[in-house]
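These are the structures in question, set out in turn.
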Structure I
Amino acid sequence: MSAAATPGSARALWLASRPKTLVAGLAPVALGTTLAWSDGARAPFAAACALVVAAAVQVGTNLFNDWADGMRGADGPERLGPARATASGWLSPKAVLMASAVAFTIASAAGLALAADRGWWLVGVGAACILSGLAYTGGPFPLAYVGLGEPFVFVFFGLVATAGTYFVQVGSLPLHVLPPASALGLAAVAILVINNLRDREGDARASKKTLAVRFGDHFARRELVACVTAALACVVVGAWVAGKSTWLLGLLATPLAMVELRKATQARGAELNRRLAGAARFEASLSLFLCLGIALGVDR
C-alpha cells in the first residue's frame, strides 16, 4: 500500500480487528440467546455481557494474531489477503499489542460482571477463552501453526459461544442446544478453511503448518465442502432432537451455501477474499434462519 493510501491509526486498528469476520463471534451469541429465550429464560444482562465478551475476545484475538503473525513473518508483502497493520507498518507492534490488551481487558470486565451475576466459576471459563485466544498464534505452541486452528474455532466459536451463552441464561445445558451450536461452529470453521486456503503458500514459507499447508489445496477444498455439509446436517439433527420441525428453517441457508461452495471450490488467488466474505454471509444467514425457526417453534 502506498504512503498516500496508508490508513490513519484509528482505521488501521479497525482493519486489524478484521470486522468482516466478527459474525463468527456474534452469531453464536444471538443463537444461544434465542435458544435460551425459547426455553423460558429472560436474562438480558447476562445476554449483553456474553455479547460483549464474545466480541471483545474475538477482536483481541484478531489483534494479537496481527501482531504475532507480523512478528513471525507470516504476513509478508506477497500475501493475497488484506494487508495487516503490523506487517505493513501502519502501526507499531507495541501499539497493536496494546490494543489487543485493551480488548481482552474489556472482555475481562464484562466477564467479571457476568460472573458476579451468575457465578464466580465463570471466571475460569473466561480465563480459558482469553488464554486460548492468545495461544492461537502466540506462545511456544501456537495452535494455528500446528494445524489445530479448526478444532479451536469449532470449540470456541461454536460450542462455547453458543452453549455458553445459553447456559449463563438458563443454568442448564440440554442436548438440543448442541446440534445448532455445532452448526455454527462448523460454519465458522468454513471461514477459517477459506482463509487458510488463500494463505497456503505464504503460510508454508513462514512454517505455519495449517491443514491446508500439511495436506494441500485439494484437501482444503474438500474440507470446506465437508464443513458446510455437516453444518446443514446439524440443522436436521437439531430439529429431530428438539422435536421442532420449525428448526428446519435453518435449511433456508442451503441455496446460499451451494452458491458459495461452487464459487469457493473453483476460486484461486485473490478471488478467495470474496469467498471469505461469502462464508461469513453463510454463517450469518444460517444463524438468522435458525433463530427464526427456533422462535417460531416456541410453544404458545
Structure II
Amino acid sequence: MEQKVITLKSGAKREIMYFKASHPIGNMQILHGMAEHMGRYVQVAEYFNQQGYHVLLHNHEGHGNIALEDRGHFDSIQSLVDESYEIFTTFEDTNVPNVLLGHSMGSIIARVYMKEYPNAFQAVILSGTGYYDQQMNMGRNALKSLLLINKPTKKIKQVNQLMVDAYNRQFKPKRTESDWLALNEATVDAFVNDPLCGFDMSLGALYEISTAMKQTQKTKYIKQYPSHVPMLLVSGANDPFSNNGKGLNKYAMKLKFGNMDSVTIQLYENARHEVMFEANQKDVLQNINRWLGKQI
C-alpha cells in the first residue's frame, strides 16, 4: 500500500492511499463519509485489493490529518467531485474497468459524480445512502436561514448535535452518541475514540450535503446518468439515514423511474448505518464482490 500527500492542480494538498493489484481486474475508488477519514476503510480496501482491484482512497477537503484550520468545512459538493475525479485519473489503470463505492456523504458525492463524469465508472455502489424527506427538508431550510446571518465556515455545535440526536433517537438505552452508526460496539467505540472522527461540520458543508441529496433525487437529474451503469444500494435495515430502509426503496424506485437499467438493493437485518463495519462484514463485502463479478 502506498500512502502519501499529493498536490492538486488547485494547489490543495490531499492525503491518499493506493492499493495496487498484481493481476488487476478493475479500479475501485472509495469515497468516505462525513466527519471521518480514509483510514477507516483500510480493511474494505484490502479485501477488494485481494480480489484483484486497484483501490484508491483519499481524504476529502476538511477531513484527515492535514485538515487543521478547515476541518469540518468544504466549499461545495461539486469541488469534492472534481477533486475526486482528478485524484482518480492520476492513478487510473486504463486497461481495466472502473468501480465507484461511496459511503454516506461519500454516496451523495457519488450521486453527483455520476452526472458530472458519466463515462468514468462502469459500476456504482452506494453504501448507507440517504433519502431526502420532509424532516430533511426542514433541516435544510433551517440551515438556509442560519446562513443568512453566519458565514458558511461557521460551525455550530448545537446544529450538529441536533442531527446526531435525530439519528440516535430510535436506539435505547443509549450507550454513546454514535450508537446509530453500528450495532457492532467495536465499530462505534473505534469511531468515538478516533480524534479524526466525529468533529462538527460547518453550516455550509451541511447545507451542501442536504442540497445535493435533494437535487439527486429528482427524475430530471437521474435521467442525466448513464442508464447502462449498474447500481448497487447497500444498507442496514436499521439505518436512520435511509429511514430504516424505507427511503432506500423509495430512492431505488426513483432511479428506475429515471430509466436506470439495473438497480439492486442489499438490505441487512439488524445492521445500522455503517453496514460494511458490522459483525458480518465478511458477508457484506463478499456479496458486494459477487454482484460486481456479474457486472464487469
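If relative contact order in percent (Cα under 8 Å, 6 or more apart) computes to 19, which of I, II did it come from? Kindly include the intermediate steps, with their values, before the conclusion.
Working: I: 23; II: 19.
Going through each structure in turn, the value belongs to II.
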Checklist outcome for this item: Comparing I, II on FRET efficiency 1/(1 + (r/R0)^6) of positions 6 and 110 (r between Cβ atoms, R0 = 35 Å, to 0.05), the highest sits with II
Checklist entry - Looking at structures I, II, which one was FRET efficiency 1/(1 + (r/R0)^6) of positions 214 and 286 (r between Cβ atoms, R0 = 30 Å, to 0.05) calculated from, given that it came out as 0.30? => result II
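Name the one structure among I, II that helix-only ellipticity at 222 nm (-39500 (n - 2.57) for each DSSP H run of 4 or more, over all residues; to 500) of -22500 was derived from.
Numbers: I: -22500; II: -12000.
This figure was derived from I.
Read-outs throughout are calculated quantities, based only on the coordinates presented, and are distinct from any laboratory measurement. Nothing here was measured: the structure is a model prediction, and the numbers come from that model. Cβ atoms are built from the backbone, for glycine too; each structure is taken alone.
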